[in-house]
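Structures follow.
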Structure I
Amino acid sequence: MLVTEVISLDKRRSKVLTDGNFAFALYKGELRKYHIEEGAELPEERYGEIEAVLRRRAKEQALYYLKRQDRTEMEVARKLRDGVYPETIVQHTLEFLREYRLVDDMEYGRRYIERYGSCRSRRWIQSSLAKKGLDREQIEQLLSQGQVTEDDQILAYLQKKGYDAASAEPKERAKILASLLRRGYSYGAVCRIMEATGHWG
């Protein structure tokens with residue numbers, strides 16, 4: 001393969017293109033070590049050495065990233081792509097993490113719902129997990145286990161705010177309703193709980 005371009009990323013690293021396509025990013029010292037220069041041939045054997053270095057480096061970065069807290073596959077992949085790793089290295093790293101159960105989106109989702117199921121709406125949890133890379137089917141499967149207690153959350157919020165339907169003005173009722181809707185609870189669920197508990201007036 002032919003090194004067609006070497007582009008500086010920052011003071012420490014450069015991006016290398018081979019045959020016109022992005023191949024990898026290396027530190028400046030590594031460019032010299034592996035004799036990477038524009039217009040020079042890159043033997044397959046040397047490319048294999050570079051790939052081995054990048055695989056090890058990506059694993060180390062992913063493990064460090066996971067050491068602080070649990071992450072989803074999408075979050076780890078985004079972190080590696082931000083580090084300008086080739087997609088083949090990103091996928092290889094994810095396979096390694098899956099093999100050792102270091103990333104598991106369903107398990108992540110279960111723990112997430114255990115943490116937030118008693119204080120956040122279904123809609124909020126759905127949106128948050130989707131942003132973290134879980135697909136709709138995974139999210140619905142997790143939520144179907146019934147750990148999100150929206151009814152109790154709505155009632156607890158009404159009690160916390162000291163809302164009294166008997167003395168509340170229409171303006172106050174509208175305000176409390178809007179507040180619950182902003183928190184992600186559906187209009188139907190809020191009205192149902194307020195009516196069932198005498199908070200609708």
Structure II
Amino acid sequence: MGKTNNTENLEAPTISQLRAELQKEQRKVNSGRIIRTTIFSLLTVAAAAALVAVLLMPVLEISGSSMADTLQDGDVVVAMKGTNYKSGDIIAFYSNNNILVKRVIATAGDWVDIDQQGNVYVNDELLEEPYIDAKALGECNISLPYQVPDGRSFVMGDHRDTSIDSRNTAVGSISDDLVIGRLMFRVWPLSELKWLQ
């Protein structure tokens with residue numbers, strides 16, 4: 001018995017079939033390249049956004065009522081890193097393993113005094129504070145008048161009756177190296193989107 005050759009029954013592919021198969025393979029390669037490029041781009045953008053958020057513009061959620069009515073519990077704000085803070089700026093800073101948000105009242109070298117009615121004086125001048133609803137001495141256990149040490153800021157919350165801030169030794173004046181940044185704008189809730197002063 002002789003052997004039969006099965007290759008006799010196979011037909012060679014036509015040029016158009018080869019072209020179609022080649023185009024199919026090229027589409028697979030191109031699709032894979034597009035997917036890889038897209039994933040790489042998304043990862044690059046996410047990494048850049050994370051670096052900006054951590055290093056330049058931290059995003060923070062407000063917890064508590066010490067800055068009411070300016071900021072409410074649950075508000076989301078964006079801070080800007082920097083070193084020059086002045087009276088009236090709202091800053092975020094580290095204090096006892098927490099992040100607090102308060103308003104700068106005085107800076108290094110300034111003298112702060114607060115009377116029993118909650119009037120705040122900086123360098124013997126009454127501080128104009130349109131951002132507070134009610135004045136209060138609050139939980140003050142520091143000796144007044146108080147001179148702000150070098151490299152520090154004296155901060156207070158806008159809701160003076162409940163805020164624990166530089167008036168209390170539990171927080172004290174804030175070292176510049178503990179400041180995360182100055183709050184620039186509120187991004188949430190969207191209905192309250194605005195620049196912060």
Origin of the value 1.2, where distance in nm of label points 7 Å out along Cα→Cβ at positions 74 and 186 was derived from one of I, II: II
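Looking just at percent of Cα pairs over 32 Å apart, which of the labels I, II belongs to the structure with the highest value? Can you show the working numbers first?
On the way: I: 44; II: 40.
Largest value of percent of Cα pairs over 32 Å apart: I.
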Where does the value 1.9 come from, among I, II, when distance in nm of label points 7 Å out along Cα→Cβ at positions 122 and 178 is the thing being computed? II
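Given 14.9 as the derived value for mean count of other Cβ atoms within 10 Å over residues 26-33, which of the supplied structures I, II does it correspond to? Walk me through the numbers before you get to the answer.
Values: I: 14.9; II: 9.9.
So the calculation was done on I.
Can you spot which of I, II the value -18000 was calculated from, given it is helix-only ellipticity at 222 nm (-39500 (n - 2.57) for each DSSP H run of 4 or more, over all residues; to 500)?
Working: I: -18000; II: -7000.
Of the options listed, only I reproduces it.
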Comparison of I, II by FRET efficiency 1/(1 + (r/R0)^6) of positions 98 and 170 (r between Cβ atoms, R0 = 35 Å, to 0.05) - largest value held by: II
As an exercise: relative contact order in percent (Cα under 8 Å, 6 or more apart), calculated from one structure in I, II, equals 14. Which structure is it? I
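FYI, it's all coordinate maths here, none of it is from the lab. It should be emphasised that the depicted structure is a prediction, and the values quoted were computed from it without experimental measurement. Cβ atoms are built from the backbone, for glycine too; each structure is taken alone.
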